[in-house]
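What follows is a set of structures for review.
Where a number appears in this text, it was derived from the coordinates with a stated rule and is not lab data. Keep in mind it's a predicted model, so treat the numbers as computed, not measured. Cβ atoms are built from the backbone, for glycine too; each structure is taken alone.
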Structure I
Amino acid sequence: MPFDHALNIQPSTSGDTGAATQQLLDDAGHSILFTAKRPDVVMERGAGMYLWDTEGNKYLDFIGGWAVNALGHSPAVLHDALAAQSAQLIQVSPGLYNKPMIQFAKRLTELSGYDRAFFASSGSEANESAIKLARKYGSVHLNGAYEIVTTLGSFHGRTLAMMSATGKPHWEPLFAPKVAGFRHVPFNDLEAVEQAVGEQTCAIMIEPVQGEGGVHPADAEYVAGLRKLCDERGILLIFDEIQTGIGRTGKLFAFEHYGLRPDIVTLAKGIGGGFPLSAMLTHEKLNLFEAGEQGGTYTGQPLAMAAGSAVVEEVVRQNLSQRAEAMGVFLREGLQPVAERFGISRIRGMGLLVGFDLPHPVGSELVSAALANGLLINSPSPSVIRLMPPLIVTQEDVSVMLQQLALSLEQVMGGLN
């Protein structure tokens, strides 16, 4: 069985559960389609860095809604923006402009240096849009070229096309037949990309930091080589910044670390601060779609636009990108004594997207122990831990997390050699 990448928590089998919570869990077991192993807790409210379940237990959140809650849980600016917009206009036809759509598109293009924005509701949709646009470019400018080179260990989403783009070997047989036109090569291997690019290639697509793949940043030389290769071959460079965009890596956009600009950038997760929202940004030269070729019912929906505007402006106003850089350094330095004590290794990442390797494949057990100790962390594979807290995290929060992590490691690995 493939390692489940949800929370990777073993269902709780101990402790007393209140009758009301147990009823909720029973209802969930009978009414919610199974897609992930979830622990026997039901979250009820959140504030800042913390969540509380229906039993009143408190959890320090170092997964941040899956790198989504950039401003923490239930931030006032997001609440106020949603309340104000919902009282005025929630949804209009995607065939009509609305004021928040225009305002947010203008702001995003100003901040990013791109010319055009397309909005959707999920990262998969934003990435699908990028693939469609790249293939449109191939149709118009490259004699019908349609192939996209992606990387092993990548994660681009859960639609059939994005599962096809994703470089997870254990996904290959799922839901066959897959969407054709993707070639997978090793990450950070420029020579492999050069060999994969052919007459049918229209684009190369990477994550600047592979998140689900285990927190692996792209090397600067590799990215520079990709940009040069794309320019030489007349093909597009796409950055999937679904997880890295809007301040998480220490810059507002991760591409800023590399001193260059991709042709297309996709954003989601942090851009809505918890509200379902995604975007694709590109240059005027790629303003190629004809009417009806791309769209969606909730494209540029006013409520989502208000949410995105509020979140992005707050990230900029508080300079949370710089904060993510500083807190990321503090976090990685704080992990060093833990590494020496428990044998964890390869502490890595950018900003507040941090990963490290365990000496034993006990990721699931560690996440479960941490949950019991009031800490939420993620294990994307059995020997890797990923930390992606809200961008508002403080040194005090990091210090508390390190204590809870050390306690959990002691409980899980105390008897292991």
Structure II
Amino acid sequence: MALGVLKSYPNNPDVAKAQIAAAYNDLEFDFEALPMDQTKTPEYLAKFPMGKVPVLSSPTVDLFESSAIGYYAASAKDNSPLLGLTHADKALIMQWVMFAQAELSNHIREWVAPLRGVHPYLKPAVDTAIERVKRALGALNSALQTKTYLVGESVTYADICIVTTLVRLYTNVLDKPLRDQYKNVTRYYTTLINKDKFKKYLGDLPLCETPLKYMPPKKEKKPAAAAEKKKQKQKQQQSDAPKQKDKEEAAAASKEEEKEGQPKPAPKPKSALDSLPPSKLKMDDWKRMYSNNDTAIAMPWLWEHLDDGYSLWRVDYKYNDELTLVFMSNNLIGGFFARLERARKYAFGSMIVTGTNNNNAISGYFLIRGQEVPEEVYDAADFDSYTFTKVDPSQYDEKKDEIFKYMAWEVDGFADGKIFK
């Protein structure tokens, strides 16, 4: 029997907190993926006045704080060891639960969210958050000096809260040099995320190799200034043409004089995608079809030519609850696309923002060469901030209408979007 229905966006570590606690008591929750535009309806706000996720809806109680939801699961079994069996252990567990929220969670968000472009980047604020997180990690590292678990000799709710809070830190910014400064915390974190009940709900979590860095948005050039610059560039090219010709002739003569047998430069490595069997769908043809025609004409063409040389993927941003202004969410998509340059030959995507300021979500669809997400895509620095879910060919018919709406930007609540092509 389920304890109730957890509602949130997928792959939320705060949801996993409650699911793991329930699992240790041989219980479970149902889960419902909730579009962010539904969190401000009168019906939702009547139950959950903060208008956020995750939330728990159940016949017994409605809850809107993740730690409270997790506590509900941990306490659902009488004398649960998750909450301690002595008064001292109960107090220690509560201490670490509060520590996770006050000393880690809030400051981790203030560090990571601006690097993703979700919140405005204010260097003093980010630097302060980093120092506070490091201070908390130092305290945690000392506490774990001689311990496997924070309280007692087995997993408690304290461990579940701390580890699920550390996920965003270890997957986004805590690279090896930083991890090495907190070896006890890293040992503790990696031990717990590899336990069966943690892994079931958190999945396989990679350790950060390349930490997120702040990338300032590119400034758009004014049209008049750009046109003037173009004229100046053309004039410069004309005046430099004779000089360039002389340089080219000198370089050619120099090459002729090079000794034979000199090693040739290594050829540029080819993508593994270039070795795939031919497909009747050509990416350039699809991009031209989409760009030059109404979506109602382009999509039937795509379905007619789509074969197993390509795959379709539903893409969802993992941290929609951190999004603020619509234009910033759209800039976030633009930043992701900018880091997908290597994939331009092999992928096409339509990503959109739905909802309103301080209540929006990012989602979309990608068409990708081959049947797996290739290195050209997963190598992007912020790839881990998105969930790529493959659409099985058996689902194409039932998904056609939804995919059409994403390609045509006709999804309910559409606010903005970008096309990767």
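If relative contact order in percent (Cα under 8 Å, 6 or more apart) computes to 23, which of I, II did it come from? Derived from I, not from the others.
Given that distance in nm of label points 7 Å out along Cα→Cβ at positions 38 and 134, derived from a single structure, equals 3.3, which label among I, II identifies that structure? It traces back to I.
With P(r) over Cα pairs in 10 Å bins from 0, in percent coming out at 4, 17, 24, 23, 16, 9, 4, 2, 0, pick the structure among I, II it was computed from. Value 4, 17, 24, 23, 16, 9, 4, 2, 0 for P(r) over Cα pairs in 10 Å bins from 0, in percent corresponds to II out of I, II. A value of -12000 for helix-only ellipticity at 222 nm (-39500 (n - 2.57) for each DSSP H run of 4 or more, over all residues; to 500), calculated from one of I, II, originates in structure I. Looking at structures I, II, which one was mean count of other Cβ atoms within 10 Å over residues 198-205 calculated from, given that it came out as 16.2? Answer by label: II. Name the one structure among I, II that mean count of other Cβ atoms within 10 Å over residues 62-69 of 19.6 was derived from. Of the structures listed, the value fits II.
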